[in-house]
Structure 1
Amino acid sequence: MRPLFILLLASVTSLVAQSYPATEAHPAATVQEKLGYPASARLLIIHADDFGMAHSVNRAITQALENGWVTSASILVPCPWLPEVATWTRSHSQSDLGIHLALNSEWTGFRWGPVSSKDKVPTLLDAQGYLPLLETQVAQQDKPGEVEIELRAQIDRARNLGIPLSHLDTHMGALLGTPDLIEVYRRLGREYRLPIPLKRASHTADITFTPSEGLVDEVVQLSPGVPPDQWLMAYENLLSPLGPGVYELIVHLAYDDDEMRGATSDHPDWGAAWRQHDFDTVRSLEFRQFLKDQRFVLVTWKELSKAIGTNPQ
């Protein structure tokens, strides 16, 4: 949810020790080409985080998905408004939805705990029995075995509610904190046959990535400090320099209403007003015209999965 996600993702890929380039005689097809686009194409997933967190968030995300203002979203399974998401998916089964694998609960006045039984995951809890406030605490205290128990429970709960899944991602980058956590993340992706947004990299000092795990070139989002009247310009400056490749743009959508102001009262970054600005931007004619002028091709995780032949189980 925060820039730390991108910083952690960058730190993982900065450990690259070697790569596996295609030979000149047999150049590998790019992800774009595997999906039928030219290698020069810029594919973009516009991805809404935190589906299920609150009714206000759900209202904005469902409207954005239904109108094509975003192409994908991921679900916070431990949160109280998950049943509303499940109900909506029954009449929108083709929507591109993933699990926003959660190991922390960041709002001081609006907390959630694990999906699995607390006695099975004691290292995942803070002193009040919730998931910890800070994503950095996850790497410090969580045992990988208990992390895996909890994340499987989150995925299975969504599937048992009949929600079709297209991908997994990590809430606030908590799963990128240590090699052991990254390995849990990757193992869940493999076993559930769901892609995860790792940047295109092949090897680190501790983990060997397979070529099929590098479906995106960059995961980008706004950082704090953008004045409200420059929101659109900030997105244009973020996206315009991107070259040919595959990108995921993370947005956070909600209405700036009493519910969201209460939930995020002491947390302006990614809070109620922030989410309203994001929502207003992605649905604006100006932003959609910008994407068209820049010739971005909007895609989903379901489409990217076709590049590696992934079929969710």
Structure 2
Amino acid sequence: MSSYVCVDSGSEYCPCVLAEVGECINCTRINGSDVCDCAWGGICAMEHARYHPDRIDRVDSPASTLSWINMEDNYLYLDVRVGYPIWASSHLPGSFLFVRPESRDSKFNIPLCVFRTLTGSRLAFLVKVEGPKTKTLKDRLILDPNLIVHGPHHNGILGIAHIRKARFQRILFVVYGVGQASVPLLASYLTARGNSVDAAIDTADLGRDLVGEDLVQTGGHVWYLALRTEKGKAQLEGLLKEGNYSMVYSAGPDGQHYRLELMLKQLAVNTVLCVSNNALMSCGEGVCGTCLTMTRDGKGSFRACKANPDPETVFLKTSLLCP
């Protein structure tokens, strides 16, 4: 039985191209078994495939950059107008789109977390400029605001099942740098369901706080910590000890996720950990293999663009590289 729920299960994109080629993340029957042994308790992918064979695919769509701000030389804030169907489906926590300049082909697709949904079919993104794709995006914006977007996809947060069940809980966000990009949609989702959200924020090389004021306005507390220093780690440990949080969301690098998990275990607190999904992605549909991530026991892998495991099952490959 698969221990991962596909984030697209039961959506308009199910069954997807993986099911078409017998590689469904959840359905053992689609994959050739005589036994129904899936982890999904909603719409049956097998029956959906049988009676609704005309599946929907995500497609490339035109978009336009209305404005962009250069922050600290290596970060961009983008205000982008997209088609209404894409905008309407981009409100869920963990939503992301592939974005590229109109003049470039799909090799230049950049998976970007939706930072905010704005009025007028607009989406905001934060972009860290550090490689050929993001540098090309920045250079082309100077000449041409037109973009191509693909999506939306919804697997930007691992442990999403815990988030969907959260009601009237105390939740702590631990946020590092550009990890702020995933915070607004998740905070809105959680507070709308009666949860209270606090945050420990390290602005890091981004150099500014873009989310703390929103959290304060919803009644949350915000602390600004240097998370990679011994003092910051001690302060965070104190918050976890005294805060009585039922959930922690880590928005940052894999090393932060791993160390938070260790900290929670050492403190022996009954707290669920959810994390931002930092897997490399290229197609977003589990076909290309770029996102394949090893499980912690080394016995398997999962397609991190669609499968949504409990973070504790994930082998965090970069965990020992981050302080």
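Bear in mind that the values in this text are calculations on the coordinates, not laboratory data. Nothing here was measured: the structure is a model prediction, and the numbers come from that model. Cβ atoms are built from the backbone, for glycine too; each structure is taken alone.
Remarks
- With respect to distance in nm of label points 7 Å out along Cα→Cβ at positions 73 and 89, the largest value across structures 1, 2 is given by 2.
- Structure from which 14.2 was derived, mean count of other Cβ atoms within 10 Å over residues 129-136, options 1, 2: 2
- Comparison of 1, 2 - label where relative contact order in percent (Cα under 8 Å, 6 or more apart) is highest: 1
- With helix-only ellipticity at 222 nm (-39500 (n - 2.57) for each DSSP H run of 4 or more, over all residues; to 500) derived as -6500, matching label from 1, 2: 2
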